[in-house]
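*Asks:* Below: a set of structures, written as structure tokens.
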Structure 1
Amino acid sequence: MAPMPSIETAGERPAIYDSTERAILLDIAARSIAHGLEYRRPLDLDLAEYPEPLRAIRATFVTLERHADLRGCIGVLDAFRPLVLDVAQNAFAAAFEDPRFPPLRADEYPELSLKISVLTPAEPMAFGSEAELLTQIRPGVDGLILSDRGRRGTFLPSVWEQLPDPRDFLEHLKRKAGLPMGHWSDSLRVARYATESFGGPIGRLQRPA
């Protein structure tokens, strides 16, 4: 493979993937969306074609934007399949299966930007009160998974750009999880993770034919 260079975003932790590996993943995401436009299914991949780090079992989110507006975001919190397959599946799903948006149209494709976020394993946080939890949250770094009463929601670290205050971040996460803002209980659980994120305009991410 000879992937095109990628446009990288600032990472939340030291980079795990080099520029070539990032470019391969971005190329897979772009091609999976293009494949979906033509065949209505994700891109098929042969794992043997990819280096070992890209075959590791990892969890990802793929975010699509069009004219700087969100156009789809789908991912998984629990790693269960090889990284390249997770990216291909989530890119397709972000384009065609995000319930907040209609399926992507072919005329929208050239206007997309995409970002891949590779998640670290989530770590449960220990706290006895909301005040204690707030002191532990690291703005700009932590992605959070909040769960209580059978409901669960997550915010990627990139959401800190819109909600830079930890209290606001937490309250909006409760609402995303389907809980009322201001909710608190002894059964509430929070775990955190970090991401390595990278992306760019889709026209700059694919390999030449």
Structure 2
Amino acid sequence: MNAIILGGLTLKIAVLVILAYLLGSFPSGVIVGKIFYHRDIRQFGSGNIGTTNTFRVLGRPAGLLVLALDILKGTVAASLPVWFGLGLPHYAILAFGVAAILGHSFSIFIKFAGGKAVATSAGVLLAYNPSFFVIAASTFVIIMLLSSMVSVASMLGMILITLFSLFYRDPFLTALAAALTIFIFIRHRENIKRIRQGTENLVPFGWYYHHQHKPKPPKQ
């Protein structure tokens, strides 16, 4: 009887992990672009399907919608073991979240291409630890307001978030944050090159943007 129960639980976990991956694979930017704007954002800007390129190509309303959807799919996917009452330890949320993150980055619906997983990762944090999500989101926003670069906010933010996670004394949270830091740096390889060359795209706000665009005093 115990073997039957264990087998049933294993099957449920496997099915829900696949579902978490499929939820993460939902290409929000591509769908929003095609349905509402009749444009494939993969053909414009950086070609990325995430929030930043959506803002750049389709505008603020579309960017906000994609941001919300990408966060939501991370939260929903990570919450599956709780909603289905699997009785797993709380850290299992992170395992299901990883499935969603991989789905977002390597989506089965767009030939295993995908985004950089920053928003979806934030959604996983929201499901796992809402208070830490607030800290992570605040860190990201502050760095972006200073640097005017989403890429810098994503990479530097993940380093700081990993350090902040140490104060929670949660080895699973810290391990995921550290792994995501490495993953996000890998996904931002081209951004790193542009930052070094001084050609990285800026958001039209923040300290660095205004510093770069402030009028130069006339020569005497």
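Read-outs throughout are calculated quantities, based only on the coordinates presented, and are distinct from any laboratory measurement. Quick caveat, the model's predicted, so the values are computed rather than measured. Cβ atoms are built from the backbone, for glycine too; each structure is taken alone.
*Asks:* A value of 3.1 was derived for mean projected area of the Cα convex hull in nm², for residues 125-164 alone; which structure in 1, 2 was it taken from?
*Replies:* 1
*Asks:* Starting from the value -8000: which structure in 1, 2 was helix-only ellipticity at 222 nm (-39500 (n - 2.57) for each DSSP H run of 4 or more, over all residues; to 500) calculated from?
*Replies:* 1
*Asks:* For distance in nm of label points 7 Å out along Cα→Cβ at positions 37 and 61, the calculated result is 2.5, so let me know which of 1, 2 that is.
*Replies:* So the calculation was done on 1.
*Asks:* Just checking, which of 1, 2 has the largest value of relative contact order in percent (Cα under 8 Å, 6 or more apart)? Before the final figure, lay out each step's value.
*Replies:* Numbers: 1: 29; 2: 18.
Structure 1 gives the largest value of relative contact order in percent (Cα under 8 Å, 6 or more apart) among 1, 2.
*Asks:* If P(r) over Cα pairs in 5 Å bins from 0, in percent, for residues 53-132 alone comes out at 3, 15, 22, 19, 12, 12, 9, 6, 2, 1, 0 when worked out from the coordinates, which of 1, 2 was used?
*Replies:* On the way: 1: 3, 15, 22, 19, 12, 12, 9, 6, 2, 1, 0; 2: 3, 17, 22, 23, 17, 10, 5, 2, 1.
This figure was derived from 1.
*Asks:* Still on this model: For mean count of other Cβ atoms within 10 Å over residues 45-52, which of the structures 1, 2 scores highest?
*Replies:* Top value of mean count of other Cβ atoms within 10 Å over residues 45-52, among 1, 2, belongs to structure 2.
*Asks:* Right, something else. For FRET efficiency 1/(1 + (r/R0)^6) of positions 69 and 141 (r between Cβ atoms, R0 = 25 Å, to 0.05), which structure out of 1, 2 has the highest calculated value?
*Replies:* 2
*Asks:* Still on this structure, I have one more. If you work out distance in nm of label points 7 Å out along Cα→Cβ at positions 29 and 173 for 1, 2, which one comes out largest?
*Replies:* 2
*Asks:* Match the computed value 3.2 of distance in nm of label points 7 Å out along Cα→Cβ at positions 109 and 181 to one of the structures 1, 2, and report its label.
*Replies:* The value was obtained from structure 2.
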